[in-house]
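Trainee: Next up: the structures, one after another.
Quick note: the coordinates plus some simple rules give every number you see, no bench work behind them. For clarity, every value in this text was computed on a predicted model and none was experimentally measured. Cβ atoms are built from the backbone, for glycine too; each structure is taken alone.
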Structure P
Amino acid sequence: MTEFDPSAVLNALLNEYSARAATIRTALSDSHSPDFAEQATQRQNDEVLEALLAEAEEGRHAVGLAKLRLAEGTYGQCLKCAEPIESARLQVLPATAYCLACAEQSAIGS
């Protein structure tokens, strides 16, 4: 198993989110059909694409914050309890800012 390199993983994730956002923006800029029925379907598809774009932008933002924490030397430290975030959790969710206990606690409180 290779060693976890947060910088490389975060850069790759940022590139993935950026590419996804660019592709969605291109699809959203395509013109719609003059046929009303087809246009209605295309507009529904646009709503889905807009939601996917928002998700990609949120991902980019989360990765950007994680990169800042990495530069500041606080990457891997929970923002809520200041305890270390589990290595396995960081490998699965490299941009996470919270340990599992705090993330679960926040989800229950929501």
Structure Q
Amino acid sequence: MTRQSPSLTEPQYFILAVLMDGPLHGYGIIKAAEQATEGRLRIAVGTLYGALDRMERAGLVAAGDEEIVDGRARRYYRITEDGNQALGREALRMWQAAAVVLGRTRDVGVAPA
């Protein structure tokens, strides 16, 4: 049996997705993820930095430049190549899973788009 890498959590998925457009600082990530999900996902600060820490240890994101804004340090994060690959695998996994259900829309009461 082949061992697959674990799925990304929803916050991790959208953190990586918004970092595809370029490096962002924490507050920028929170706002971009909220905008990308049309307000459905609101990442709490503690959730964000916990996820960033885990993803940095896993090599999916890297901390980059830091600047001081209003006396506070603002650290920017960027997605790594491993992060891009993990995000692509997760997007494909979710697409394949959705296709199973969407192919049976009559059974689940969902109208096709």
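Trainee: Using semi-axes √(5λ) of the Cα gyration tensor in Å as the calculated read-out, with 36, 17, 10 as its value, let me know the right label among P, Q. Mind showing how you got there, number by number?
Mentor: Details: P: 36, 17, 10; Q: 30, 18, 11.
For semi-axes √(5λ) of the Cα gyration tensor in Å, the value 36, 17, 10 is produced by structure P.
Trainee: One of P, Q was used to calculate FRET efficiency 1/(1 + (r/R0)^6) of positions 12 and 28 (r between Cβ atoms, R0 = 30 Å, to 0.05), giving 0.75; which? Before the final figure, lay out the partial values.
Mentor: Details: P: 0.75; Q: 0.95.
Answer for the origin of the read-out: P.
Trainee: Which structure, out of P, Q, was helix-only ellipticity at 222 nm (-39500 (n - 2.57) for each DSSP H run of 4 or more, over all residues; to 500) calculated from, if the result is -16500?
Mentor: Working: P: -24000; Q: -16500.
So the calculation was done on Q.
Trainee: Now a separate question. Among P, Q, considering only FRET efficiency 1/(1 + (r/R0)^6) of positions 68 and 100 (r between Cβ atoms, R0 = 41 Å, to 0.05), which has the greatest calculated value? Walk me through the intermediate numbers first.
Mentor: Details: P: 1.00; Q: 0.25.
If we compare FRET efficiency 1/(1 + (r/R0)^6) of positions 68 and 100 (r between Cβ atoms, R0 = 41 Å, to 0.05) over P, Q, the biggest value is for P.
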